[in-house]
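Just below sit the structures, each encoded as C-alpha cells.
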Structure I
Amino acid sequence: MEESMEARAYLRYARISPRKVEIVLDLIRNKPANVAMAILKHTPKAACEPLVKLLKSAIANAENNKSMDVSRLYVSQCFVCPGPILKRIRPRAQGRAYRILKRTSHVTMVLKEKE
C-alpha cells in the first residue's frame, strides 16, 4: 500500500473561533473514523456540529473518489487555521465604540487507511 493514499476534506470560512475548534480536533486526532464520529456526536461543543459534517465528507471522499476501505480509515491529520476576521463595533458608554472580532476558521481533515 503506497503512503500517498489519503482522503481530504476542507471546511472554509466556518464562523467559529479557531481556538474553539482546536480543542475538539485534539480529541479526534489519530483516532479511527468511526470512533472519531462517536466522540464528535457526544461532545457538547459548538464546533462539533460542523466537524461531524466535515468528517462525513472526508469519509465519503475516501469511499467514492479514492475507493478506500471505510472500516480501516483513521484521522491522520486535522488542523485549523484562522480565516478572515469580521470586525464589528459595539457601542459603549460616553460615545465610545469597542471593536468586536468575529473570527472564522479554515479546517482541514485528512483520513488514511490503517496498514
Structure II
Amino acid sequence: MTVKAEKADETSAEAQLELGISLSRRARWREAIEPLQRAVALDPSLVAAHYQLGEAFNATDQLALALESYEAAARLQPEHWRALKGIGVVLDRMGKPVEATAAYQRAREVQRR
C-alpha cells in the first residue's frame, strides 16, 4: 500500500485495520500500531482491530497495552479464543502464572465448542 493510499483511507476503520494487518504480516510491528490504534479509535466495536493491536503490542514488549487490547477483544467477543490465549501469553510474560493458566483454560474451553 502506498503512502498516498494510506492517507486517503485515514477515516476508514477497516482500511486502517487492513494496513495494520499488512504491516504485522511483514513483522513491522511498531509501524502497525498506529493504524491499528486509529482503527480502534474510529470503530471501538471492531474486534479484529483490538486483537491485532494486542498482537502488535505483545510483539513490541508493551505488555500492559497488549493485555488491555486482548481483554477489549474478549469483552466484545467472549468466544474469541485467540484473544483469550493472547491474554494467557501476556500474563505468562508478566510473571503471573496462575492468571495465565486460567486464561489458557478458558481459551481451550471456548476453542473446543
Q.
Looking just at percent of Cα pairs over 14 Å apart, for residues 35-98 alone, which of the labels I, II belongs to the structure with the highest value?
A. I
Q. Out of I, II, which one gives 17 for relative contact order in percent (Cα under 8 Å, 6 or more apart) as computed from the coordinates?
A. II
Q.
To test your reading of the models, identify which of I, II gives -10000 for helix-only ellipticity at 222 nm (-39500 (n - 2.57) for each DSSP H run of 4 or more, over all residues; to 500) when calculated.
A. I
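Read-outs: derived from the displayed coordinates by stated rules, not from any lab. What you see is a predicted model, and the numbers here were worked out from it, not measured in a lab.
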